[in-house]
Structure P
Amino acid sequence: MTQDINAAPGRGAGDSVEPGIWRFAVAERASVVIDAADYFAHMQQAMLAARRRIFLIGWDFDPRIHLTRGRRWFQKGLRRTYPSRLGSFFVWLVRKSRTLEIRILKWNVSGLFLAAKPQLWPDLLRWWPHRRIDFKFDSAHPLGCSHHQKIVVLDDRLAACGGIDMTVKRWDDREHRTRSARRRLPGGKPYGPWHDITMMLEGEVAQTLAHLGHTRWERAAGSRLPRIEPREDSLWPEDLPVHFRNVEVGISRTQACFRDWPQVSEIETLFKAHIARARRFIYAESQYFASRAVAEAIIARLQQPEAPEIVIVHPPHADGWLEQQAMDHARAELVRLIEAADHAGRFSLWMPFTDDTAIYVHAKLMIVDDEVIRIGSANMNNRSLGLDSECDLSIDCARPANRGCGEMIGAIRRSLLAEHCDVPESEVAAQLEKAGSMRAFIEDAARREGARRTLRRYVPPELNAVQAKLAESAVLDPERPELMFEPYAQGGLFRTGSRLDRLRKRLRRKAA
C-alpha cells in the first residue's frame with residue numbers, strides 16, 4: 001500500500017492507514033546499522049553524493065563530532081580531501097556543490113545550552129554566511145515535551161531513522177571496549193561504551209520521511225520547506241550490505257496534543273499489538289523500561305497460556321541524575337510486578353557489560369518471533385508513547401511484500417546476541433537451539449571462559465518511601481501533556497482499577 005505523500009499533512013491519528021501505522025512506504029533497499037561507528041561512516045559516504053538537500057531532524061546535533069578520519073574522495077581523476085569534523089564537512093559540501101542545501105532541525109531546549117557552550121559558536125558563525133545551511137530550533141510542542149525523532153533524508157532518495165543523533169557521546173564500534181581512543185568528547189574527556197541502532201533505507205520511503213520532516217519544519221519554523229524532485233540514481237553507501245530489498249516499511253509516530261494538532265499515539269498502539277501478537281519470543285532493546293502501557297501489555301500476555309519468552313536489554317541506570325529519578329525507580333516497581341505475574345519465568349531484563357564496565361544502551365528495537373523488526377526513536381517509557389515526538393519504522397513479514405524477510409530478521413537478532421554475549425556470530429544459532437531459550441543462552445555465554453562482553457540479569461532493588469512515591473507519581477515521565485503538572489490526575493503509574501493497580505493490591509494482601 002502506498003499513499004499520496006504530496007497531499008496536505010494529516011492533522012492527527014485519524015490519518016493513520018491502520019491502527020499503529022501512519023504510512024506504509026516501499027524501500028528498494030534497507031539495512032539495520034548497529035552502533036554509530038558504522039552509521040557515521042556510511043552517512044558521510046552518502047552525504048558526499050548528495051546534490052540537492054541534506055535534511056537532518058534530531059533531538060540533538062553537535063558540529064564538533066568527527067564522522068570518519070583520513071578518508072579520500074576521488075572525482076574526475078583528482079584527489080580531494082574533505083574534513084571529518086561535521087561542522088567543517090558541511091561547509092566543505094556546500095562550497096563544492098552549488099545546488100546543495102543543508103537543513104537542520106533540532107529540539108529547542110537542547111539549543112538553550114548553546115549559551116553555555118561557546119565552543120559551538122565558531123561553527124554557527126562559519127555557517128552564517130552560507131545561505132544554503134539553515135539551522136532551526138523546534139519548539140512546536142507543549143511545555144515539558146521534547147522533539148525526539150532522529151531522521152536524516154538525502155535528496156529525498158536515501159534516509160535513516162532510528163536512535164542515533166549526530167552528536168557527542170554516540171560514537172562506538174561493536175567491540176565496545178572498556179577504553180577507546182575514539183570515544184572522547186570534543187574537549188578530550190573520555191566516555192564509556194555506547195550501544196545504538198538505526199536503519200538506512202532507499203526509495204519511496206525516503207520521500208515519506210521527508211514529508212514527515214516537512215510537517216515538523218513547517219510547525220517549528222512557520223514556513224514551508226520547498227519540495228524537491230527525488231533523485232533517481234542511488235546514494236546507497238557502497239560498503240553497506242543490503243539486508244532487505246523491495247519491502248514495505250511501516251512508519252509510526254508519537255505526537256503530543258498541541259495547538260490544533262491532536263494526540264497521535266500510533267507507537268503505543270503498535271507496542272501493545274506486537275506484545276499481544278508474540279507467540280514464541282520478543283527480543284527488545286530500550287534505553288528505558290518505565291511504561292505503564294507496555295508493562296500491562298506484557299503482564300496480560302504472560303498470564304495467557306503458552307506465553308512467549310521476553311528478553312529486554314537495557315542499561316543499568318539512566319544517563320543523568322534526573323533521568324535516573326524518573327526512570328530507574330519506575331523500572332524497579334514495574335519489573336517487580338511483572339515478575340510476580342510471570343509464573344512460568346518467561347520474562348527477563350539484562351544489562352550489557354564489557355568486563356566490569358557497563359555499556360550504555362541507547363538503542364530502541366523490538367523483534368517479535370523473527371517476523372517483525374522495529375527500530376526507531378521511541379523507548380519503553382511513558383514519554384515516548386504519549387509526550388515526545390517520535391518516529392519508528394517496522395518491517396512485518398505479514399505484509400505481502402515482506403514474505404521471506406524472517407530469515408534476515410532472525411540473523412539480526414542473533415548478531416545482536418553475539419555482540420552482547422561475546423559469542424562468534426556463526427555459533428549463536430546452534431547454541432540457541434542447544435540452550436532452548438535466549439535466557440539460557442545468555443546465562444551459558446556468561447560462564448564461558450574469557451568472555452569480555454556479558455549480559456547480567458537485572459534484579460529490582462528495594463526502594464525507600466520517597467523513591468517509591470516518586471515512581472508511583474510518574475511526575476517526571478507522564479503519559480500526556482496535561483499530566484505534566486498533575487501526576488495523580490489519573491492515578492499515576494498505578495492508576496485506580498488498572499491491571500498494575502489490581503496486581504499490586506493483590507501482592508500487598510499476600511504480604512500482609
Structure Q
Amino acid sequence: MKPHDMGKLFDQCAHTRTVVRLDRPFDIAPERGIAHTVDQLAGLVRDAAGWLHEAGVRPGDRVAVVKRNHWDYDLLACAAVRIGAVPAKLSGKLPEGTLDILLERLDAAAVVTDRPVPRARRVLRVEDFAAGRPPAPHPRGDDEPLLICHTSGTTGVPKLVVHTTRTIIDRLARPESVRWPVIGVRRDDVVGNASAFAHGRTFCWTASALCLAPSEIVILSEPSSAARVFGRHRPTVVEALPSTYVRWRSLANAPENPFDRVRRFVSTYDAMHPPVIRAMLRASGRKRPLWMQGYGQSETGPLSFRFFTRRTAGSTRNLGRPLPGLAKLRVVDPATAEPVAKGSAGLLLARTRARCTGYVGEQDRWEAKADGRWWNTGDIGTVSRTGAVTLLDREVDTVPGLSCLETEDLIEDRLPSVEECVVLSAVGREPIPVVVTDTALDPARWRTAVDDLPPMGEPVVLSWDDVPRTGTGKVRRRELLTRLTGTADTNGTGRWT
C-alpha cells in the first residue's frame with residue numbers, strides 16, 4: 001500500500017490491524033482514551049474535518065495549528081487536507097513574538113490552538129472540539145500546496161515551508177513506505193515515535209507508518225513518558241528527536257531500560273554525537289541493532305543516510321551518501337560559488353525532486369537559495385570521491401580552522417559526565433564552549449580533554465533548562481550567544497540561513 005491522498009489516508013488504512021497507543025489522550029479528543037484502531041482514528045479525522053468545515057474553512061484556505069505537542073497535529077492536518085484546505089503546523093513552543101510574525105504571514109482562515117493568538121481571523125480552541133458532519137473529500141492537484149511547516153528556527157524567525165503532494169508524499173513518503181529487507185518496518189514491529197509533531201517530518205512519517213501497518217504504533221508526546229509507555233509496549237523500531245535521545249541516555253543505562261527489543265533507531269533533524277548513539281545501541285539486546293542517521297532539511301527532505309553499528313559509531317560527521325535517484329550533492333566555494341575539489345570544504349548544494357516550492361511571505365528568500373535545480377543548504381561540508389558527505393557546520397556558525405560539530409563530538413566523547421556540548425562561533429574572539437551538565441565541571445579534566453584541540457575560551461557551564469531551544473530541542477545558538485556576549489554576531493555571513 002502506498003500513500004497519496006492524505007485527506008483519505010486513515011480511511012485507506014482503516015482495515016489494518018495496527019493498534020495505536022498514546023502516552024496521553026489526544027488534546028482534541030481526551031475522552032477517547034489512549035488506545036485506538038486505525039479505523040477509529042479515521043473516524044476522528046472525519047469528525048475533525050466536519051468541525052473545520054462547520055467553522056467556515058473552505059478549499060484553498062489556510063488552517064494554522066499551534067498547540068501542545070502531540071500526534072493530533074497530523075490528524076488535524078489530514079482533516080484540513082480532506083476538505084481542500086492547506087494546514088500549517090506551528091510549534092506550540094514558539095515565542096509569542098515569533099508566532100505573531102508567522103501568523104501574520106499565513107493570514108490563516110482559522111487557527112486551531114490552546115494558547116492566546118491575537119493575529120487570527122477565527123480561533124478554534126482545541127478544548128472546544130466537536131465532531132461535525134464532513135463534506136465529501138475535496139481532491140487537489142499534485143502540485144498544489146498540500147502542507148506548510150516551519151524550519152527549526154535556530155538562527156531567528158523560522159521560514160514557512162510549502163510542500164505539495166508531489167514533493168512530500170510521492171517523492172518522500174512513498175519510497176519510505178516500501179517494506180525494505182532488513183531495514184524496513186515489518187508487520188510484527190512495534191514502532192515508537194517521540195518527535196515534534198508540529199514539523200513536516202511527522203506528516204511524511206504518518207503516511208509511511210500507517211501504510212506499512214506494523215502491529216503497534218506507540219506515540220510519545222513527552223520524552224519523559226518513555227520508561228512508563230515503552231516499558232509496557234516495548235518498541236522494535238524507534239524514531240525520536242536528537243535532543244530526546246540525549247535525555248534518554250540515563251534511561252538506556254538504567255535497570256528499567258525499555259529499549260532492549262529495538263533493532264533500529266532512527267534520527268533526523270540535527271547532528272548526533274557518538275556517545276549518545278553508542279549508549280542507545282548498547283541498550284538494545286539485539287545482536288546487531290542499527291542506527292539510521294538521516295541528513296536533510298525541511299525544504300528538501302532527507303539528502304543522505306548512513307547506518308551505524310556498535311562498531312562504527314566512533315565518528316558521526318560522515319553522513320553517508322545521497323539517496324540514489326532522489327538527491328545529489330555538490331560543494332562550492334562560499335565566496336565565488338565555483339565548484340571545489342573533491343574532499344575540500346565548502347557550501348553544500350543539493351539537487352532533489354523533493355524540494356519545497358516556496359516560503360510563505362518570503363519568496364525572495366527562497367529564490368536567493370535556489371540556483372536552478374540546485375538548493376543552497378547553508379551547510380559547510382565535504383563530498384568525497386566516493387560521494388560520502390561530511391557535515392562540518394552551518395555556514396553562519398563557522399569558525400576558521402575548527403569544526404564546531406567535530407569539536408563537540410570530541411568533548412562529549414572525552415567527558416562522559418557532559419550531557420551536551422555546544423561550541424559557539426563568536427566574532428572577534430575565541431569560540432565559546434558551552435557545557436550542559438547537572439554536575440560540576442572538573443577544571444583539570446576539562447584542560448586534559450581540550451589540550452590537543454584548537455584554542456577556545458573558558459567553558460560556560462549550564463543546566464539543560466538554561467539553554468534556549470527550538471521545538472525540536474535544537475539549541476538556539478544565536479540567542480544563546482547573545483545572552484553570553486551581548487551580540488549575535490558570528491564569523492559566518494548567515495546569507496543562506
Structure R
Amino acid sequence: MFTRCPSPAHAGAVDAGPNSLIDAVVLALPGTLPVMNRVAVEMAMLVGLALHCRITPRTKWDRKGYFYPDLPKGYQISQYDMPLCADGWLAVPDGDGPARKIGVLRAHLEEDAGKLLHERPGGGSEEDLGFSIVDLNRAGTPLLEVVTQPDFTTAEQVVAFARALRNICRFLGVTEGVMQKGHIRFEPNINCTITLENGRTVTTPIVEVKNLNSFRSLRAAVEHEAAEQPRRWERDGRVHGPGAKRTMGWDDARGITIPQREKEDAHDYRYFPDPDLPPVVVDEHWLESVRSRLPELPQERETRYRAEFDLSPKEAATLVEERDVCLLFDAAVGALVQRHVPRPRAGRLAANMILQSGLKRAGERGVPVSELGITAERIAEVAALRERGLISAAAADELFGLLCVPPGSAGGPAPNQSVESIAGSRGLLLVRDDAALDRWCREAIEAQPQAAADVRAGRSQALGRLVGEAMKRSGGQGDARAVRERLVKILTEPPTEVGGSCS
C-alpha cells in the first residue's frame with residue numbers, strides 16, 4: 001500500500017518464498033517513509049462506487065497502534081474517522097422474498113499485517129517446532145475493509161452478501177478473490193436478543209469470528225454463535241456493553257468457535273493522524289475518471305440476461321457467478337450474432353451450451369467453464385450447427401467435449417479445422433434424407449408394434465420408445481426432433497381407402 005514491493009496476491013508472486021516480498025519500508029527500518037499507492041486508492045473507490053457509497057472528498061491516514069509479531073512498525077496505517085467510502089448499500093437475495101438491502105457503513109483502506117505460522121513448514125506438529133515463525137510477505141499489502149450495518153437476521157443473508165461482494169470485487173478486477181489464498185476474508189459480528197419469560201429482553205455481547213476463508217465456514221460460524229450465545233448467557237450472565245466484545249477463532253474440524261481475546265475498543269488503539277502521509281483529496285475530475293471505468297456489475301448483468309434472453313433466475317445467477325464464465329458467455333453471444341442469429345436466440349443457445357455441456361465438464365475437472373479450453377468462437381460454431389439442424393443435441397455435447405481438447409493433441413481436433421468439418425469427419429452430422437427418415441420410422445413401428453398401438457390410442461408417452469428405436473436404426477445420424485415429427489405424422493394419418501366394383 002505504501003511501497004513498490006510486490007504483492008503476494010499478484011499472479012507473478014504466487015510461488016514466492018517466505019519473507020522474499022519485503023523491503024526497507026515493509027520492515028520499518030529507520031529513515032524509511034511511506035508513499036501512497038494511487039492505484040490501490042482508485043481500486044477502493046471502484047468498490048465504493050459499486051456499493052453505492054459516498055466517496056469522501058478529503059480523507060486522511062491514521063496510525064492504529066498495537067503490538068503483534070507480524071506487524072513490524074508496531075502500528076498499522078489505516079483510516080479511522082474519515083474513511084474513503086461511506087454510507088452505501090447492497091441488495092442481496094433473501095429466500096423467495098424480495099431482495100434485502102444491506103447497509104454499508106464504511107469501506108476504508110489500510111495495510112495488511114504479515115502471517116504467523118505455528119507449525120513446521122511442509123508438515124509436522126507445533127510441539128516439534130516449539131516456537132512461532134513469521135512470514136512478512138503479506139505485510140503492507142493494500143487491504144480494503146468493508147463494514148456493514150447490522151442488517152442481517154439469518155446466516156443465509158450473510159452468505160448471500162459475502163458471495164455478492166466477492167463477485168463484485170472480481171468483476172472490478174481489484175482481486176482474484178481466491179479465498180483459500182487469503183485474497184478475501186470475512187469476519188462476522190454476531191449477537192442475539194433474548195426475550196425472557198417475564199417479557200424482559202437481554203442482548204448478548206458481540207462476538208467477532210476472525211479470518212473465515214470459505215462460505216461454508218462463514219455460514220457454520222454464524223449459525224453456531226446464534227445457537228451458542230443464549231446458552232452462554234445462561235452460564236455467565238454477560239450482556240452487551242462497553243468492554244464486553246470478544247474475538248473468536250473458528251475450528252472447522254469441530255465446528256465450534258474458540259476464544260482468542262477480549263476485543264479492544266477504538267480508544268485502545270490510540271489512533272492519530274499519520275504525520276508522514278498527506279491527506280487524500282478526491283476532486284470531481286478524479287472521481288468521474290474512476291466512475292467511467294465501472295463495468296456492468298453482476299447483479300445488473302443478471303437482470304439483463306433474464307430480460308434480454310428469457311433466462312430463468314437460476315440460469316442467469318449461475319452465469320454471473322464467475323467473471324470469466326460471464327465474459328465467455330457474452331463473447332459466445334456476440335459470435336452467434338455475427339452468424340446472423342437473432343440476439344435473444346443467441347443468448348438462449350449460448351446459455352444452453354455453457355450451462356449444460358460446459359458445467360458438466362467443469363464439475364468433472366474441478367475448474368470453471370472458462371478454463372476448459374474451449375473458446376467463445378467454438379461454442380458459437382457448435383450452437384450454430386445445432387440451430388441449423390445439422391447436429392443432434394448429443395452430437396453438440398460430444399463436439400463441445402472434443403473442442404475442450406487442445407488442437408493437435410491426442411484425441412483433439414486438427415488445428416484450424418472448422419467445427420462442421422470435425423463433425424463430418426466423426427460422423428456426427430445428421431442425415432437430411434427424407435426417404436431414409438421415413439424408412440427408419442416405419443422400421444421402428446414394425447419393431448415396436450405395442451408402442452405404436454399405444455400412441456394411436458392416445459398414450460403419447462409411448463412415443464419415446466419409438467423415437468429411441470428409430471434413432472438406433474439411424475446409427476445416431478437422425479435428428480430426434482425430425483424423427484418424432486415423422487412418427488407422429490405416420491401414426492396419425494388416416495388409412496388409405498381402397499374401392500372398386502366387379503361384374
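Each value in this text was obtained by applying a stated rule to the coordinates, not by laboratory testing. Please read these numbers as outputs of a predicted model, since none were measured by experiment. Cβ atoms are built from the backbone, for glycine too; each structure is taken alone.
Ranked by percent of Cα pairs over 17 Å apart, for residues 237-324 alone, structures P, Q, R are led by R, which has the greatest value.
If helix-only ellipticity at 222 nm (-39500 (n - 2.57) for each DSSP H run of 4 or more, over all residues; to 500) is computed to be -9000, which of P, Q, R is the source? Matching structure: P.
One of P, Q, R was used to compute Rg and Dmax of the Cα atoms in Å, and the result was 22.4, 81. Which label is that?
Numbers: P: 22.4, 81; Q: 22.1, 69; R: 31.1, 127.
The value was obtained from structure P.
If distance in nm of label points 7 Å out along Cα→Cβ at positions 261 and 349 computes to 6.1, which of P, Q, R did it come from? Structure of origin is R. For Rg and Dmax of the Cα atoms in Å, for residues 165-244 alone, the calculated result is 17.7, 46, so let me know which of P, Q, R that is. This figure was derived from P.
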